[in-house]
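All of the numbers you see were taken from the coordinates with simple rules; none came from a lab. Quantities reported herein were computed from a predicted structural model and do not represent experimental measurements. Cβ atoms are built from the backbone, for glycine too; each structure is taken alone.
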Structure P
Amino acid sequence: MNWLDTIRTRISRPKSQSEPMVSIIVAVAENGAIGYKGGLVYHISSDLTRFKSLTVGNTVLMGRKTFQSLPKGALPNRRNIVLSRNADVCLPGVEIFSSFEEALRHCAKDEHVYVIGGAEIYRQALPFANELEMTLIHDTPEQADTFFPEIDMSEWKEVAREDYPADGEDEISYSFVTLHRKS
């Protein structure tokens with residue numbers, strides 16, 4: 001049984017019509033692992049390409065640590081929002097808010113917000129999300145210290161899936177899966 005088959009509920013909340021579209025985008029291993037020592041546990045080039053194609057022209061929302069892990073700072077051609085409890089933090093090229101709810105209040109209702117991590121931000125975003133864009137990695141990393149929060153699969157329906165076997169470029173098999181919150 002894989003990670004997606006065993007996940008259970010923590011929190012849920014229906015989306016209001018006056019809020020922006022919120023999508024969570026994540027690459028997650030079978031055991032729920034998403035990171036190790038501030039970085040990704042896997043680097044799959046087609047996952048990074050998919051990430052870029054989905055997020056360019058939209059808003060990306062992340063925690064401060066995720067922002068600081070980006071190799072070149074703010075992601076180009078996207079509105080960058082960072083959540084931080086530190087009111088004095090100053091990060092180039094981003095808007096900073098103290099809470100997920102505050103950040104959403106500063107987004108237009110037709111705006112598409114992609115939540116890109118980390119684990120605590122994913123946990124905060126789950127009640128607001130109506131879409132999960134997941135790269136399910138069919139492997140378990142040897143080391144991980146950051147995990148995606150549990151979700152209740154009875155609240156979600158799979159609307160798309162593309163399976164990719166391990167090959168020369170990507171040595172691990174994975175699937176791109178899109179889930180929508182059930183009405």
Structure Q
Amino acid sequence: MPNADYLDGQLLIAMPGMGDPRFDHAVIYMCAHSPEGAMGLVVNKLADQMTFPDLLDQLDIPVGNSDNSIQVHFGGPVEESRGFVLHSNDYSQDGSMPVDENMALTASVDVLRAMSVGEGPIMSMLALGYAGWGPGQLDAEIQANAWLHIEYNDDLVFGNNQESKWSQAVTMLGIDLTMLSTTAGHA
């Protein structure tokens with residue numbers, strides 16, 4: 001049962017002027033958020049010079065009849081050599097962690113093997129690394145106006161137009177980008 005105080009299964013949107021270039025205009029799918037901390041995957045930035053066939057080759061996984069349009073994302077600055085597949089819940093294995101009733105996260109190479117032969121999940125997003133926050137850190141960043149959040153959206157997570165995801169997410173909030181300030185005030 002999701003807790004309304006936490007953002008599991010939702011999307012974070014980086015505010016302009018955040019100050020951390022790794023998250024400039026980032027949209028992050030939140031895989032876990034609790035008093036112990038938070039973990040998410042950046043869904044709108046690609047990994048530099050890494051393709052799905054390159055990754056399979058590095059892991060000695062035969063390419064098979066995989067979909068060569070699978071993109072490899074920069075999931076975040078933590079453990080950038082570790083892979084994660086965020087996917088629809090139609091695929092599950094022992095290492096899959098349910099995020100909510102529709103989504104799961106798998107971090108084993110078995111999902112890559114399945115994807116390499118076209119037997120993986122119907123919808124998936126492959127990421128290297130993740131975004132992580134310690135206890136209370138994300139909540140403090142949200143209170144400091146570094147992040148906004150919106151409900152999950154298929155296109156923002158699984159769509160291939162990385163360049164437009166941030167502006168689409170902001171538009172879903174009903175915010176005019178020209179009215180956003182890079183500084184925050186507090187009363």
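One table, with the values for the structure above:
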read-out	value
At a computed 28 (relative contact order in percent (Cα under 8 Å, 6 or more apart)), which of P, Q	Q
Of the structures P, Q, the one that 20, 52, 27, 1 was derived from, the read-out being P(r) over Cα pairs in 10 Å bins from 0, in percent, for residues 50-121 alone	Q
For distance in nm of label points 7 Å out along Cα→Cβ at positions 58 and 114 computed as 2.2, the structure of P, Q it came from	Q
Ranking P, Q by distance in nm of label points 7 Å out along Cα→Cβ at positions 98 and 130, the structure that comes out highest	P
